[in-house]
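Read through the structures below before going on.
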Structure 1
Amino acid sequence: MKEKLWTKEYLFSLLLVFGVNMGYALLNSVIAIYGTVLTSSSVMGGYMITVFTISALFVRLFIKKLNEKFSNKVLLIFGLCLTVIASIGYCLANDIVTFLIFRMIHGFGFGISLTCATAISNEYVPSSRLSEGVGFTFSANTIANAIGPTIALEILGEKYTNFFTLFAVLLIISAVILGLSLFVKSNTKAQKVNNEHQSYNGVIIACVFFLATFCQGAVNSFLTSYTKELNFGNIGLFFTLMAIVTFISRFFQEKYRIYLD
């Protein structure tokens, strides 16, 4: 008999993962356009994405050490607090330098909160259904990344002018997820591992994952800006279809894993 996967704790953790990623997805696909609004240069939009990405990656280098001292729940709350601060900053920033500073803060917050939210979600996955559970956790990320741009485009309108409203929505979502994170039941900390017992086999898996997502990230980040220049309409349909197909595929993942070993 299969161990139960869909517990209320697991579903709640998926909601947190979805919410954390939604904060990122709302801005990621349209931030290049906002760079043009602030500076009349599309290049600045690339800087906004780069600062955020580097910050999110950089902070993850220290999460292991932080997690040895603080639980996943504490780090999740801290990361979401940074996201809320960044969201407030977006609403107030009037120049590119200030905005980039808050992009960096948002990157730090996102890197910490997503890592810890994912770790908490995986805590509730039975070992016998690890592949399936991790797959659905990843789906929560992907669906947020697909739905977020569609919502952002609807908020901005046809002329892409309602950025303050978009930042306000980001602030509300971040605040709600921060409030929900207070009810998480997780005191797990990372265990200290001696250097002689460490394995670097995960680097290979990380490289494969990097290559698999590199193209998707590049396309999703600049697709909205590109289609705006070409005067394409209803680009939000692309993100919606991607979300649907991604979600459906997860229900077949376990069967494929068993068949292909």
Structure 2
Amino acid sequence: LLGFITLIAFSSLISIEIVAARQYAAAWFPALTQPGSSSPTLLGWVVQFLLLCFFFALNYYSVKTFARSNNFISVLKFLVPLLVVVTLFAFFKPENLHAQGIAPFGMSGVEAAISAGGIIFAYLGLTPIISVASEVQKPQRTIPIALILSVVLSTIIYVLLQLAFLGSIPTEMLNGGWAEVSKQFSLPYRDIAITLGMGWLAFMVISDAIISPSGTGNIYMNATPRVIYGWAKAGTFFKAFTHIDKASGIPRPALWLTFGLSIFWT
């Protein structure tokens, strides 16, 4: 049962991240999304399918191919938020932190930010670390370090991003309260960059918003076959999924199943 739940969760996350990438891309290419909706047009669905095919190919031929692409995306996922933090802190106004009091929406606001706001997805990257533990050198040392660094670095970046955003909002915009700010900033970091006259930063934000979820989808395209393989190896799933390609070391039957499920959820 646990294996089945994990399979559904992992494979659906690939689709969720691909959909998120398409939705952000719609800021530049409106034809990808139906007017007044977040649902994809036919073109939008084709783009999602092609992204899935691309990530499938990255994971099909070699672990090194996946690793190189993931390293590149990971660098961008760190550099762009740090660039946003440094730039927005140049407009930092401490008085903004006291506007409307501390946590005006209480714990419900915190819970909404974590769930509906998408913060929870930032910590889902911890799970694939465990999934590929058998392929890591010195896992007893490497895995704990990776887990701890992931949590610490993610927390630091998120706190800095929030402080930079809150402090850089023009103070006069706070007269209507935070609810009014949320109405004016549908894509907060893009919109604050435009408000402050930094179109180049808005471009970087949207680019990163497309690349980041795509990278997460790629990670889960890599991790899900390992879950399927482990499930089958334990004897509670079809034995066919225990096959590993000798040349690449990749559980390709499990990867094909992952690909099919991700298309289904999309």
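Which one of 1, 2 has helix-only ellipticity at 222 nm (-39500 (n - 2.57) for each DSSP H run of 4 or more, over all residues; to 500), as calculated from the coordinates, equal to -26500?
Structure 1 accounts for this read-out.
Comparing 1, 2, where is FRET efficiency 1/(1 + (r/R0)^6) of positions 38 and 94 (r between Cβ atoms, R0 = 30 Å, to 0.05) highest?
Top value of FRET efficiency 1/(1 + (r/R0)^6) of positions 38 and 94 (r between Cβ atoms, R0 = 30 Å, to 0.05), among 1, 2, belongs to structure 1.
Assign the value 3.6, calculated as distance in nm of label points 7 Å out along Cα→Cβ at positions 46 and 150, to the correct structure from 1, 2.
Source structure for this number: 2.
With relative contact order in percent (Cα under 8 Å, 6 or more apart) coming out at 35, pick the structure among 1, 2 it was computed from.
Of the options listed, only 2 reproduces it.
Name the one structure among 1, 2 that Rg/Rh (Cα atoms, Kirkwood Rh), for residues 70-181 alone of 1.07 was derived from.
Only one of 1, 2 returns 1.07 for Rg/Rh (Cα atoms, Kirkwood Rh), for residues 70-181 alone, namely 2.
Of structures 1, 2, which gives 10.2 when mean count of other Cβ atoms within 10 Å over residues 206-213 is computed from the coordinates?
Checking each candidate, the match is 1.
Throughout, read-outs are computed from the coordinates displayed, never taken from laboratory work. As the structure is a prediction and not an experimental result, all values here were calculated from the model. Cβ atoms are built from the backbone, for glycine too; each structure is taken alone.
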